[in-house]
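Next come the structures, one after another.
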Structure I
């Protein structure tokens, strides 16, 4: 009778090595994944600010009778979707958007802003805030959860 048993499978050392390798790969990949997500959120925010800028020009020339409108006005006129106009309550791609016509001279100016909903830490949704006005130029500033108060500073692309 043969008393040798054939044993199959992995040893504990082999399993620990595999787990260590997976941990190293995850330590490299996760920060890059988070950075990619922040960059995608910023790209979406820039595109949304451009959409608001175009919608403001259309609104002023048509429905607004020469005046700029809020996001609610733009949504009511069918120029922006409800995800963008409701983003102050439910962020869109990690950003909160606001469009405010100038109360003193509504026919001359407005300010459209995009502020990150989470500005710091691993859960940060972006590293920059954005703003635009009637000039159509999009500016950026360092991320914070409060919106930019003016469209000035660093121009996108510079």
Structure II
């Protein structure tokens, strides 16, 4: 009697992983939202491209890179999360299958995620620094730059500590 109840309970717990599937579908759909925003930003650049200052053009392109990096980040979470927690994605023979798909465990995903977040943070800081070259910073601008750099350094240190923890855990 107790063994049957245990089997039912364990089966239900195992099947509960499918509750994550709608979350990954939602994240996949958010890539469409990012694509729309990317096109909007791109179309915003086109009309003034000839009259734009180099700094403005670089800042606009950095915004596009930022959106692309966020898209990469979302895609990594969708693929790796779905494969690690829900079910294997059966596209092994598809010619466009990313080489890392199916090989990224949670440790690798954490490192890739923090690396992407650090890259996005770097772009934000670079954009702010490029604005600094246009004129003197206000107190609010200096404060914002300070916090951007501080947060970036915290993210870098967090990434290094995560990598170190994974390396230590891998040796045991």
Structure III
């Protein structure tokens, strides 16, 4: 079970990096769902709507329904989280490992938007929740996540150039 969740974390890293790449220039992320099929092929769906909350709901519905019959999928949305320093922009990454016993993880990738006085920065990812795993190995999940980040070469370059580990 932990092996499959590491694969979900790897997929989450790849699509979280894609999301960071998308917001680095100051734009708002259109919710996206990346998925992986049993043969290892991947796809990407975006959820555009006039109302951001509606787009996020559509993405969450698609993640739950697994209409593409994927083995795993991740939804990346732009939101805010509360850190010790206050309300912070973040990408929320919801990953699901489909199968007989569904497992999931939620992570937050805090970032400082380009429009801030100090410019764009990416902060340390935070695990928010892991469901369906008795004893989550957060270290292994984090390692797999960063393998996924690094596998998206263009986005990893942006991530690494703007990394700020103070938060």
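Worth a mention:
- At a computed 17 (relative contact order in percent (Cα under 8 Å, 6 or more apart)), which of I, II, III: I
- Structures I, II, III, by mean count of other Cβ atoms within 10 Å over residues 27-34: label with the highest value: III
- Ranking I, II, III by Cα Rg over 2.2 N^0.38 Å, the structure that comes out highest: I
All of the numbers you see were taken from the coordinates with simple rules; none came from a lab. Keep in mind that what you see is a predicted model, and the values were worked out from it rather than measured. Cβ atoms are built from the backbone, for glycine too; each structure is taken alone.
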